[in-house]
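A.B. asks: Some structures to go through are shown next.
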Structure 1
């Protein structure tokens, strides 16, 4: 039921934000029951697209076939990087709130970012499709995420309407830039343009039993 809410945010963000306010779930519940399972689903789908099919590799100017072990290591590294992105976005929004004379607890801004990025994780399921660009799910997902952010900021942070609009634009910029940077780094590494990281992945994958 909780994971379904992540999907429903795409279609009725205002109603779902109101439901979040009424439920008053703890941060541990939101992270453990809603965020991490959705991230794992996205990683499994993306990993299946890498191991089961293929992705273009610019270094060899051809198609690269990833082993299951390599796909697992890549996805675990990406998952950890995305957690850092989420925490960083939440912290930056908290800092910017202070410039608007609003002091938001880090817990609140973190909840905003987690639910805002719901479409990004849902759309990453498309990465399981052979040959699809990693940028397509990100582009669609970030567009829907900004719609959710627009509905959620004034509700969760309870900021004044005039402050909420300015905070929305700044928060949107943080989210677009940081999630885009995460995609860019991930894609460059997959394309063989991050040799030290790629070698690390190969070394760890070689030690896995699959």
Structure 2
């Protein structure tokens, strides 16, 4: 196996030299570049319309070099969604440290405005898969399981702040629907939402229930 890996690496290097590709880039840099270009292609052409050949061309490397890092287009796309997208969600949640529930949700949505371009593209891909607009059956099944956890998670956050627990399910469902619309406006429609506008929308849902 080690010998096979050695010959594959030699072939990759020779192929890149033959076609004048840049082999000065470090291993991690090239892998990152391939993924960044793949994110652009997946956003523009969708999962099924994107090809490894086009990714390799824009990354200025050979096909074998892409396959050296990612066994298939599926593996590449799955890493972006399963790792990068969910890591981004966790990172955003960890940034918000506010007790007031309206301020908490306002800040969570607002900071999405200020994601860098690459993270916004990652978020956009995640939203597309979540809405079943892109991806494959395995990812859609993963998103279905994740979707079932959304209401319970928000319910646990919101319930301690509500005056009447009987209204909890309706309030949380309305809130989650609003949050999805606000986030889609930012990451899919490329709108900038001012903090006051976000707070006003969230207050309309939560104010009377708190």
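Every read-out reported here was derived from the displayed coordinates using simple, explicitly stated rules and does not represent laboratory data. What you see is a predicted model, and the numbers here were worked out from it, not measured in a lab. Cβ atoms are built from the backbone, for glycine too; each structure is taken alone.
A.B. asks: Suppose you compute relative contact order in percent (Cα under 8 Å, 6 or more apart) for every structure in 1, 2: which one lands on 20?
C.D. replies: Structure 2 accounts for this read-out.
A.B. asks: For which of 1, 2 does mean count of other Cβ atoms within 10 Å over residues 100-107, calculated from the coordinates, equal 18.1?
C.D. replies: So the calculation was done on 2.
A.B. asks: To test your reading of the models, identify which of 1, 2 gives 21.2, 71 for Rg and Dmax of the Cα atoms in Å when calculated.
C.D. replies: 2
A.B. asks: State the single structure among 1, 2 that was used to calculate distance in nm of label points 7 Å out along Cα→Cβ at positions 44 and 92, giving 3.1.
C.D. replies: 1
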